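Readers should treat all values here as calculations from the given coordinates under stated rules, not as data from a laboratory. Treat the numbers as computed from the prediction; the structure is a model and nothing was measured. Cβ atoms are built from the backbone, for glycine too; each structure is taken alone.
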Structure I
Amino acid sequence: MSDQIVGAASGFAWRDRVLAFRAALERFPLAILQFLFRFSIAAVFWNSGLTKIQSWQTTVVLFRDEYKVPLLPPEIAATLGASVELTCPVLLVLGLFTRLATLPMLGMTFVIEVFVYPQDWIEHLGWASFLLFILTRGPGPISLDRWLAPLLLGRGGASRP
């Protein structure tokens, strides 16, 4: 009988530890995750943009022969791609016009998935997940958006830019 009491008591201790660990995880600052998501997805696009501008002729050839983006000439598609990849990541890392910056990146992710590399859907799903999180939850408090919102929107403006 005493073994059952000891077993029950240790079961309660184990449950209390699990609950305490869960509570500690739930206190992890969302602001840190928001910044890490912004930084992580920005790095993916930024590195791709740097690759494009290292050899512009090679980039145009890739857009013409491999990427084959529909409706756009390769030169225009390459220019649009590089422009998005070199501007939107900077905005994301700074947290400036953050939600707006996610939209072209989501559009690029969609085009890449549907028309260029549909077999890489797992990677693209990860990109889209980061971007959709940022779009729907905002940049968080570690952002210029958060600091500029009261100036641009007034004191009664949105509390979560």
Structure II
Amino acid sequence: MALSRASTELSAVSTARIETIACATLAVETAGEGFFEITREVARFLSEIKARDGVVLLYLRHTSASLVIQENADPDVQADLVTALKGIAPDNAGWIHDSEGPDDMPSHIKAMVNGVSLHAPVARGKMALGTWQGIYVAEHRARPHRREVSLQFLGACGPA
């Protein structure tokens, strides 16, 4: 079997100095299991610090929720993702760890699968997300929680 090669093209390379490290904490009130979009809030953080070029880092300080970049055009995607995650780690699988109820261990597994940190490039003050991409806190617990996302921007800020 012959290996096929993809056609590739590298854009012009740009550089920026890391002049700024800006930090904030975003509190997210979830309504229980599901996906809660935070793209606008992250964009507001970048706007407030007058970010130009760099990277925004996000870190969720919890073990039973996660961060994802996913489609934000059709809410059916988030509903199907919840269903898929339930299939990966169902509540009734005989888990040993259930200190906080039957969704306790499954929520830890889902957080491990998705992860608790993300980064996105920032160019000319905007996150370089795809057309239909959004940033979400994925709540894996059945009841509402207050989640904290640490935001950090590394790059250049202020007028160009």
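Couple of notes before you dig in:
- Cα extents along the principal axes in Å from the coordinates reads 55, 51, 27; which among I, II: II
- Label whose coordinates, when mean count of other Cβ atoms within 10 Å over residues 17-24 is calculated, return 9.8 (choices I, II): I
- Here the criterion is distance in nm of label points 7 Å out along Cα→Cβ at positions 65 and 129, and among I, II the highest value is seen for I.
- Computed over structures I, II, relative contact order in percent (Cα under 8 Å, 6 or more apart) reaches its largest value in II.
- Origin of the derived value 2.0 (distance in nm of label points 7 Å out along Cα→Cβ at positions 41 and 121; candidates I, II): I
- Structure from which -25000 was derived, helix-only ellipticity at 222 nm (-39500 (n - 2.57) for each DSSP H run of 4 or more, over all residues; to 500), options I, II: I
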